[in-house]
Structure I
Amino acid sequence: MTSAPEELLPATRRALLHRIAVAQSEGRAPSVVAAVVRDGRTVWEGARSSVDGHAPDGDVQYRIGSITKTFTAVLVMRLRDEGLLDLSDPLEKHLPGTAAGEVTIAQLLAHSGGLAAESPGEWWERSAGTLRPALADVLGEEPFKHVPGRVHHYSNPGYTLLGSLVAAVRGRPWAEVLRAEVLEPLGLDRTSVLPQAPHAGGWAVHPWADVMMPEPLEDLGLMAPAGVLWSTTRDLAVFAAFLLAGDDRVLGASSLREMRAPGAPPEPGGAGSGYGFGLQILNTGNRLLVGHSGSLPGFVAGLWTSEADGLAAVVVANCTSGLPASTAAADLLAIVAEAEPRFPEPWRPVSAVAPELLELTGPWYWGTSPQLLRLTADGGVELGPVGAAGRRSRLRAEPDGTWTGLDGYYAGETLRAVRRPDGSLSHLDLGSFVFTRTPYDPAAPVPGGVDPRGWRGTDQGL
């Protein structure tokens, strides 16, 4: 049996270092640090700096901006999994008294609540949180820019509300809940609300001259859940691995899959991109990436994962603009995926299969459309068209002998194998659709019935 090599090849490592060297040079960033994760383990770290011989390592903190939102979303999903709230609940049910109480928790997670992109007044990223001491100050007199649920409109105040929701349900400040329920269980001891040495300073680089100016460091107050965190590439690499695989001490794999699924209508003009619950979704054409970008004055960051490739990449830099950290992280991931494609898992036969399950496999027909049903190694089934695009879904086996759709058109729908009184297999029923072994089988309950004269040609009296 062939196994995948644990270390990256020298040519791949050089290509990764070259990519961040170009990013640092062309982006005119004082420093850049990056890491790549493969199958849950960090396999490469790299850094470039404007100071010769003093490049930072993966233990130096940088501000990660809106990647903080993913941490906040994880906390909300934990509350849901504990039964303390439902994502369809209006905010008012758990956090009464705001001007946005009609918005659902799911809409806030997916930025589809219709709220403004920013808080009113001074730019919150460069002003003291004391200017917004209450949620009313964060939302302002006119918090809505769109009808809730109609469009995706990125909202920093929306994640402020989610942070306050977490604090209200837990009865403790958001930062304390984050530390106890996410950071400590995952071992992210270099991720924090306040900077901890060693940490980078944030810089603004003049757009037309090679000079710099330090950016102010502000306490974001109530806006913290939208973008306050400091972290390192080593911590972010661990967090990225968690986003792919889950950790039952924090959040299970099924809930993370839910976070990675589109949760809002796409933004107009945003072809190839979307948003789940606290996670950005990017379809590059070659692969599907899920993660988040981040920026605050003086810092940019990017974190992307590819479930299909088992890869993740993170990039942080200490410049306000110029270096697209999100693009650089996506490029690092692509370099490894293309240079060293993932080894598929070895095919292995299942240990046993019940004859009545094996009987279900093979071709079926929905009307005249050929469909193929096959068993999967986990005891579920896959159903989709033969040799054509169309409705394709994976379905999970249930204790009562039915199957529940996991994705695609049939997500949430129930598949039943219907048998005749003598026990023989008659047809499949899937959300009112009847699948038969032959096209329009007259012996099956095809909706609308089947012409008693059957199939015929033009010379047989159409």
Structure II
Amino acid sequence: MTSIGAAARRATPRTIPSWLILALACAGQFMVILDASIVNVALPAIRAELGFTPTGLAWVVNGYLLAFAGFMLLGGRAADLFGPRRTLVAGLLLFSAASLAAGLATAAEVLVAARVVQGAGAAMMAPATLAVINTYFTEPGARARAFGAWSSAGGVGGMIGAVAGGAITTGLSWRWVFLINVPVGALLIAVALAALVTVRNARREPLDLAGAVTATAGLAALVYGVMQSAEHAWSSGRVLVPVLAGLLLLAVFVVVEARFAGRPMLPLRLLRIRGVAVGNGMLLLFGGITIAMWYFTSLFLQNVLGFSALLAGLGQTPAAVTFMLVARASAALLPRAGARALTLAGGALFVAGFGWLSLAQAGSGYLTGVLGPTLLVAAGIGLTFPTLMAAATAEAPEGAAGVVGGLANTTSQVGSSIGLAVLATAAGAAGSPEALADGYGLVFLIAAGLGLALAAGGFLLPRRA
């Protein structure tokens, strides 16, 4: 990152408003997270028009998530080799073109293929936006504030996805759920070309092809196998074969990077940096916590308390707003309090909030049974997510900001996928509201345990991020 960072520091003070660079990074992250959820409400309309089977329809969502997780490390390495500007613009072009193809699709297979390509574009955008922050915001306080805003942007995207998807599908067509990305993507491309500097790769490093193939295939196979556990038992070949294949490919990736790659895609020395190693390990745990909060709380509201999908979304809005406000506030706290203190505080909020939430039953009221504990958990997420992302990326050496950002995004995404599969098994699939409440209660207790583990891990983080 020497040449890129130096060029950015030369250009930023005189010609590039820092707010514009931050807005660009936040908007890119917003699009990535939004498109993971906005399509959910449109699925019935998509199925009716394109003739999807119930199993095939799931791949409108899973195809995006699978490519997003699988290509993230490669996207991060691309940001290091070619610079954040080129990688972000390329990701936006791919994402926008795939969105256009999805919006115009007349066959189920075309839509699924477009969603896979969209996920690959998102996998370039997400680490590139992190690389932009690490490159252009070098002062600790400014970087912390940038991470807070970036985290809030992702939270906004996740929060409004269902509401925006429903409004667009009802008012226009499901096709505009995808087509809206085209003009927005074009605007962001124009901003990126105007605001970010281009620095040529002076070292002309070749891409680590063997590492790229084994990492991408391994991550994709692992996430695919975990996704299959939603419909098949963990002992089923449909789950075990891809999971084991993914783990084997990732083991091969480690061997390739350690012994054979001249210019490794993920230099293993990065994992000896305390912030990178501990931060990524904690992001795996954090993925399960976020799934327990947003996904299973929504199911509790609908399946136990009888809320409609719209009311469930509105019921989670106070928690989402709390997350955004606390995430922004944690940016100011991080330089002074340090990563350990904020992670410990967040872990305590997870234990208290999920412990309280586990007591909710079919007869519980929303205000006392759900609202109070979810506000505590959301505050914990707001404290810990920007803190962990900062800790996992702040010590990135020069030339590795992109791949470190890609690694952080990957571990968070894989943690969410594994967390969803494990917690769904604990929750149980069907039953009376009372039985479901017991299953969700177990999910929330497990999440409280994850919060306790996160708090304990906080002692291993560097004092400052």
Worksheet, complete the sentence: With Rg/Rh (Cα atoms, Kirkwood Rh), for residues 178-257 alone computed for every candidate in I, II, 1.08 is reproduced by structure I
Response to the item:
Value -6500, calculated as helix-only ellipticity at 222 nm (-39500 (n - 2.57) for each DSSP H run of 4 or more, over all residues; to 500) from one of I, II, is from structure I
Worksheet item: With relative contact order in percent (Cα under 8 Å, 6 or more apart) derived from the coordinates and found to be 16, which of I, II does the value describe?
Response: I
Worksheet item: Given a computed value of 5, 21, 32, 29, 12, 2, 0 for P(r) over Cα pairs in 10 Å bins from 0, in percent, which structure among I, II does it belong to?
Response: II
Worksheet item: Quick one: mean count of other Cβ atoms within 10 Å over residues 106-113 came out at 25.9 when computed from one of I, II, so which one is it?
Response: I
Worksheet item: From which structure (I, II) was FRET efficiency 1/(1 + (r/R0)^6) of positions 122 and 370 (r between Cβ atoms, R0 = 41 Å, to 0.05) calculated, if the value obtained is 0.05?
Response: I
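FYI, it's all coordinate maths here, none of it is from the lab. All of these numbers come straight from a predicted model, not from anything done at the bench. Cβ atoms are built from the backbone, for glycine too; each structure is taken alone.
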